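Next up: the structures, one after another.
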Structure I
Amino acid sequence: MARPRTKWQHALGLQIDWDAIEGLPETLGKNGVTSNYRYDLAPYTHELARSLSGGDALFTQPAMPIKCAGAPQKALYLTADTLRKRGVSANVAFYNQGGAMFGVPAYARALDKIIAGYGATPYFKHNLVAVDGKSQKATFETEDGRVTRSFDMLHVVPPQSAPDVIKNSPLTGEAG
C-alpha cells in the first residue's frame, strides 16, 4: 500500500526563463521563431518545417540544467528529416552553449555521427542572448564575443533554472 503524500514530498522541477533572452517573448510564435518548450507552439514548429523552402534553420540549446537534455536535438532531427523527405536543401545549424553534442562522451560520439548524417552543422560554446524576430536575427555570446546569425526558422530552447522560490532562498549556492 502506498504511503500518503505529505506537503514535503513534491518536487518543484525547473523554471523556464523566457525573459532571459532579449526579444524572445515578443516574437515567439511568429517571424519564424518557435519553441517546443511551449506546448502551444509545437504545431508552429511543424508548420515551419513543412513550409521552409531553404535558407537557414537554427536550433539552440542553453546551459544545463534543462528539462530533457535530448529535446533540443530532437526538434532539429525531426525538422531535418521533414526537409529531407520534402527534398528541400537548407542550412541546418545547432547552436549549443556546451562544448559537445551531449555531456556523456559515448553518446556525444554517436550524436556527432547522427547530426552529420542530417547535414547539420554544430556550433559549440554559443549561448543565445537576443532575438530580433522582425529582422530574423539571432545573437549569440561566444568566447570571442557576440555573433549574429540570420535565420528563416529559429527553434529556441530557453534557459532554465531552479524556481524563484528556491533561487531566492538561503538554500541555494552561488549558481542558484
Structure II
Amino acid sequence: MPERKYPVNNKNKLGFYVTSEGLANLNQQLEDLKTERPLIAEKIRAAMADKDFSENAPLDAARDEQAHLEAKIRENEDRIRNAVIVDASANQGRADVGSTIRLLNIKSKKEQNFTLVSTAEVDPLSGKISIESPIGLALRGKSKGNEVTVNVPSGKIEFQIIDISS
C-alpha cells in the first residue's frame, strides 16, 4: 500500500489519522491476529469431535473466540485501509497527532511530556496519549506559550505549553 502523507489538519474526515509508527504497529497486530486463526480452528475441530452439539460448552466458547478474533481482524483491516499517515511537521507549530508536547502544570509547577497519537496508538507508559483524551482535545491546535484548561474527573487542570515538536 503506498504511504499517503497529509498535514494533520487535512479536512478529510474519512481517514483514520495515524503516525507511520502507528501504522506499522497496526500491520503487526493484524499479522499476529491472523496467526491465531489456525489455533481457534483446531479448538473448534476438537470440540466438534464430541458430537454432542446441544450442550457443548467448549464448542460454543471456541466459536465465540473465533467471532471475536474475526471482528478484531476486520477492525484492523478497516483502520489500515483508511489510514492517513500524518505529517506532524506540517502542523506549523500547532499541537496535533504526532506532536510531542512539553507542558507545565501551572499550579504544581511540574513539567510533563506527551506525544499526541490516534486512539490505536495509545500507550500511557510511553507518554503516548490519545488526541481524543481530555488533554488531547484541549491541546489540539494550540501553540507554544498557550495556556489550556483540561477538564478531568477530579476538576480542572491548567497547563502552559512550553514546547511542541514533531
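Each value in this text was obtained by applying a stated rule to the coordinates, not by laboratory testing. It should be emphasised that the depicted structure is a prediction, and the values quoted were computed from it without experimental measurement. Cβ atoms are built from the backbone, for glycine too; each structure is taken alone.
With distance in nm of label points 7 Å out along Cα→Cβ at positions 29 and 45 coming out at 3.0, pick the structure among I, II it was computed from. Could you put the intermediate results ahead of the total?
On the way: I: 1.6; II: 3.0.
Corresponding structure: II.
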Item checked: Identity of the structure behind 1.32 (criterion: Rg/Rh (Cα atoms, Kirkwood Rh), for residues 61-100 alone, calculated), options I, II -> II
Notebook entry, point to check: log10 I(q)/I(0) by the Debye sum over Cα atoms at q = 0.12, 0.18 Å⁻¹ computed as -0.66, -1.04: which structure among I, II?
Noted result: II
Next item on the list: Of the structures I, II, report the one carrying the highest value of relative contact order in percent (Cα under 8 Å, 6 or more apart).
Entry: I
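Assign the value 2.5, calculated as distance in nm of label points 7 Å out along Cα→Cβ at positions 77 and 117, to the correct structure from I, II.
Comparing all candidates, it corresponds to II.
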Checklist line | distance in nm of label points 7 Å out along Cα→Cβ at positions 85 and 157 derived as 2.3 - corresponding label from I, II | finding: I
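Here helix-only ellipticity at 222 nm (-39500 (n - 2.57) for each DSSP H run of 4 or more, over all residues; to 500) has been calculated and equals -7500, so which of I, II was it run on? Before the final figure, lay out each step's value.
Working: I: -7500; II: -11500.
Going label by label, the one that fits is I.
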